[in-house]
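Only the coordinates and a few stated rules stand behind these numbers; no lab work does. Here the structure is a predicted model, which is why all the values come from computation and not from measurement. Cβ atoms are built from the backbone, for glycine too; each structure is taken alone.
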Structure P
Amino acid sequence: MELWQRFTQTARKAILAAHEEAERVRNELISTEHLLLGLLRQDECGAIDVLESLGVDLEQLAADVRKGIEPGTSEDLAGEVSFTVPVQRALQTSYAEARRLGLDDRTQHIGTKHLLIGLALAEGTAAERLLVDAGATPERIRDAPSPGHEAERTETEQAQAVGSAVGDRQALSSDRIPPAVGPYSQAVRAGDFIFCSGVIGLSPETGKLVEGEFEVEVRQVLDNLRTLLEDCGSDLDNVVKTTVFLADIEQFAGFNGIYAEYFDDAPPARSTIQVAALPLGARLEVEAIAIVS
């Protein structure tokens, strides 16, 4: 199951609100501060229940968070921002916390209380410092009652019970590339085929778009695609169709030479399209369809 599908509806809203907070101040990456603000924007949820039970002044906490966020300089975010490495780790910690607190193996839903614990455990981040200063330590958050969280979990279990039974279809992902924490899956298996979402040149180490020449970005995109396919039960040799999106068609020749290194034997069918813009200012994006190994 894709990480996004494990979040409750309210937790998803909090993540989307964090996205809005980053865009509002032109930040290219969603930080732990943005995620904390996203949680504080939810009216009724486990995280708010917990913070109120601990006596945290929510308005003051939100004001303190906003003080520490530096405005960005990006003129055009192309409609999408990504996550800092600390946020990616906090999301994974939230999932581990959901499992630790006893959700069964079938659902393992991540609620806003789990997200709050993930932020409180994000050592060295502004969100962790602000939460601890406000008295919201991981231990106190775990012990606090959270009726809102239980309501979140019940609502989403019902929705996912319906959605998970649709045909021979399975969401897939790789832990070795930046996660798809949005309303889409990194890949979906349907029958004997794997459909990969568009991949851009995000560095697995930083979660940011790689810097440097166009060649560096091309290789990162194709390396990410190879990693995703391998972790989903396939590989580049089993790709039957790719679609390539280029921000500048004049770079097609440079792309094509590198692409040929990755698909040197019986290359797949391919379409190449010039587009006006790509997420995070990427210069190319590649999606693929492959046969299961």
Structure Q
Amino acid sequence: MKNSRLTGIFPAMLTAFDGRGVDTAKVAAHAKRLADAGVHGLYVGGSSGEMILMTEAERKTLLETVIGAVGDRISVIAHIGTTSTAGSLELARHAEKAGAHALSSVTPLYYKYGFREVKHYYERLAAETSLPVIIYNIPALTGTTLSTAQLSEILSIPNVGGMKFTSSDFFQLERIRAAFPDKVFYNGSDEMLLSGLAAGADGGIGSTYNNQPKRMLKIYNAYLAGDMKTALAEQAKANEMIAALLKVGVLPGCKMLLKLKGFDYGECREPFLPLGEDAAKELEGLEVE
């Protein structure tokens, strides 16, 4: 049975930092802003949250802060992927105790692991928790490309509840969706949310949802209502913002755009560098919704 609490629009939350670590006040405020906008949940500690630039303790603080801010108003998916199985298992145990509604993880990072190792990794995660585990399939960043048959094997692991699908291979998404009707699937490419929904996704997880949550909700709701004219128009508006962010760098750009619209969320951590005036000119006229 598909978990309805895990469907819909989930911003992949950005992380705010200060001189000591996670800026808990800004993170809590942003989580509440997104919840107030009507999103269905938050995806915390993933690529958009700069997870590979954070310590284990900071990642725990981030998750606790978000859950403390939104309570049970909306669902929270905790991304717990690290460069080691031991690290991921520790974050998985913490996430369940902290009150997350689901776990998620990228495929094992950096080394070119074989499929047997990738599958075993998810088996370990799924056995460690009672929470549903969401596969995070993003081959462009992890370097691991899984076939439809391989993804199907992983989705067949008990307690694996679905997948975040960040790829343009919508034929693959449609085939897996058809094979696993009770799993939850998320589109992961913001610029193709409507395409992902048409291929069978139950919602979306994305970076630019931090800046335009209501617009992404409009796309989602219009699609569900069969109003393709509105869905296409709102996707086109969303893509204007996404195109500008791609020019300047998505994560630093998302934070700059928040600042330009009145909410200073700080800078990304190094090796990211602060953006300059040229980037501000690219972004300042964008319509945020």
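I have 0.94 for Rg/Rh (Cα atoms, Kirkwood Rh), calculated from one of the structures P, Q. Which structure is it?
Traced to structure Q.
Say we calculate distance in nm of label points 7 Å out along Cα→Cβ at positions 26 and 226 for every structure; which of P, Q gives the highest result?
Q
Match the computed value 1.2 of distance in nm of label points 7 Å out along Cα→Cβ at positions 82 and 98 to one of the structures P, Q, and report its label.
Q
Work out which structure the value 0.05 belongs to, where FRET efficiency 1/(1 + (r/R0)^6) of positions 90 and 250 (r between Cβ atoms, R0 = 25 Å, to 0.05) was derived from one of P, Q.
Of the options listed, only P reproduces it.
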